[in-house]
Structure P
């Protein structure tokens, strides 16, 4: 089941920030309380008790973070019911999409799209990502996060118009050939020009050289899903985001 492989990747991506709480692995970011950087992943086939969920909540509250999970419900089907019984609220259900690198469809665009490895480029990528997602101004912590992706064998890409970075994205550190395409961002001035698809296609194709044979992503809405479908991504499951207010 690919869901179990996604879980294994997410646990690996937590790295040295991982905290174990009962049948959950929690990823915490001590510098950033944003929801996408702080979440738990259940063990496969977990059946958490009320006490184990209470301990999970306490682990989040003790770090001033919102109790939250991101996981594939097919790989842990008993978890959602237990969380709902504990007062959690479904934040969203998102399609789990995959695309083998040899099936990716390139998108022609009128900007340059390439990989980024230097610090100056990472700063520009971080600024575009934060701007596109309504996050605060980029800081050194955002750049360090991107650098860790590169150091772990992942990829960072940028779309450049003239001298300006107008689009960006990342492909996470691989785990057993699996990695997540994320942070696909385009400046408002350059949207609806195929740039998001071109960045996604580049990361997917170039990921093969880094040993990433099963890239996946979770689009936030139907519009984004259509962009990724044109690149070659197809649905294989669902990802659940669920949190406690």
Structure Q
């Protein structure tokens, strides 16, 4: 199995770097370009950048911002937000991005996965599944920053995505977003058992122990986190951080 990747996830809103809690109340925490430069120095495995409003506002990706980020980025870059067509994906890849993350577009037109994969390769098409607990039990896939319910079961949807050619899935827990109290292992368990393609988990990491636990238990290919790598200490002071190689190696064994 490939060595799991530890991935900072940067949320962008109005060109600024923000952090949310349960997909609400975005808090400005800095300039995304500066964050990328710091992560370069820390030699992160991969970087994920998500424009959280592009799809919800039905607008084009901010190509200039993406180009600026890709130019600075020295590690593999995954971008998501507002991508709905093959042409948009091609343009983004031409700017130096290695992976495209789809979310609402994959829900509304699942065939877009195969169309984009045919052009850029299966390994470059990522689908982010935003999951939320239902009031009376179970989980549901939601889109547009959690504002729109889809009625889709995350496990069944994950199987569909695998069959349609998604190269990797990112399982993002809305209920755990920004809370920093650990991952939702129930839904991770269910989806991990249902698919064989690479899977990354996002939402809930509050410590390196949380990352170690999910890697050892599920052997996921990636663990992504936002708050953990942006905030430091009990008062959540803004401080870009990332484990050094020694600390990372300790997570895998």
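FYI, it's all coordinate maths here, none of it is from the lab. These figures come from a predicted structure and were not determined experimentally. Cβ atoms are built from the backbone, for glycine too; each structure is taken alone.
Quick notes on this one:
- Among P, Q, structure where relative contact order in percent (Cα under 8 Å, 6 or more apart) as derived comes to 26: P
- Parent structure of the calculated result 2.6, given that distance in nm of label points 7 Å out along Cα→Cβ at positions 123 and 155 is the read-out and P, Q the choices: P
- For the structures shown (P, Q), Cα Rg over 2.2 N^0.38 Å is largest in P.
- Comparison of P, Q - label where distance in nm of label points 7 Å out along Cα→Cβ at positions 59 and 211 is highest: Q
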